[in-house]
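The next part holds the structures, each set out as structure tokens.
Quick note: the coordinates plus some simple rules give every number you see, no bench work behind them. Keep in mind it's a predicted model, so treat the numbers as computed, not measured. Cβ atoms are built from the backbone, for glycine too; each structure is taken alone.
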Structure P
Amino acid sequence: MIVGKVIHGDGRGKSQGYATANLELGRERTLLEAGCYAAWAEFHGHKHPAALIVGAQAAKVEVYLLDYVGPDFYGEEITVDPIKKVSEVMHVNSFPHLKAKMDQDIAWIKSILSVP
């Protein structure tokens, strides 16, 4: 389980249709390897299918809630339960390549979590 407070990021995911919640882990780091994971995330008492992205240094963690529609939730605490790694962190040369990779990862995550 990963627990973190949502902080402001650089907004790149939002510009591509994948607004992620950047998590502040404090002094802790996750023990997960860098990559994208199928996960379940919980906040405000609701459980959401999610993509969990762990950065190369394991100190940067982002969560994309697949079914969330609503206002930003900066400052809120999210609990994330990683289920299965779906891809490695890759350097991409352009936003279209990033979006294509995210589209592919999200399709795989939906399949793993059995969500439409």
Structure Q
Amino acid sequence: MSYALTQIEMEILDIIRSRVGEENAIKDTEIRKIIDVPDPDKRKPTAGLRDIVNSLRQKEYPICSGIKGYWYAKDIAELRENIEALDGRAIKIMTATKGMKARLEMWMRNSQASLL
């Protein structure tokens, strides 16, 4: 399937596509030295880039990431490994959220206004 890309998505995709395999990963700081990546929410410098990479992944581009930075998957095994790592992070976040929601519900049942 073909997806329409914004100009900034195309620029970032071009940079990451030139870095095939984890051994050729590029750090977010290097990408931001090459092009100006906007952070529309003014969260922090890397947030805008992460949002764009997330959008590209949703559009089925096999962009991997890890401690070494971002890279384009060189093969099925590398893509699978990165998918498993992302799944693991997502599960941990969902588990943490579940615990926090349970505590919130308990406090709300007890009409507790303060979290302390």
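Of the structures labelled P, Q, one was used to calculate relative contact order in percent (Cα under 8 Å, 6 or more apart), giving 26. Name it. Source structure: Q. One of P, Q was used to compute volume of the Cα convex hull per residue in Å³, and the result was 101. Which label is that? Considering all the candidates, the number was obtained from P.
Match the computed value -6000 of helix-only ellipticity at 222 nm (-39500 (n - 2.57) for each DSSP H run of 4 or more, over all residues; to 500) to one of the structures P, Q, and report its label. Answer by label: P.
Calculating FRET efficiency 1/(1 + (r/R0)^6) of positions 78 and 102 (r between Cβ atoms, R0 = 30 Å, to 0.05) for structures P, Q picks out P as the one with the greatest value. Taking distance in nm of label points 7 Å out along Cα→Cβ at positions 6 and 54 as the criterion, the top-ranked structure out of P, Q is P, with the highest value.
One of P, Q was used to compute mean count of other Cβ atoms within 10 Å over residues 46-53, and the result was 18.4. Which label is that? Matching structure: Q.
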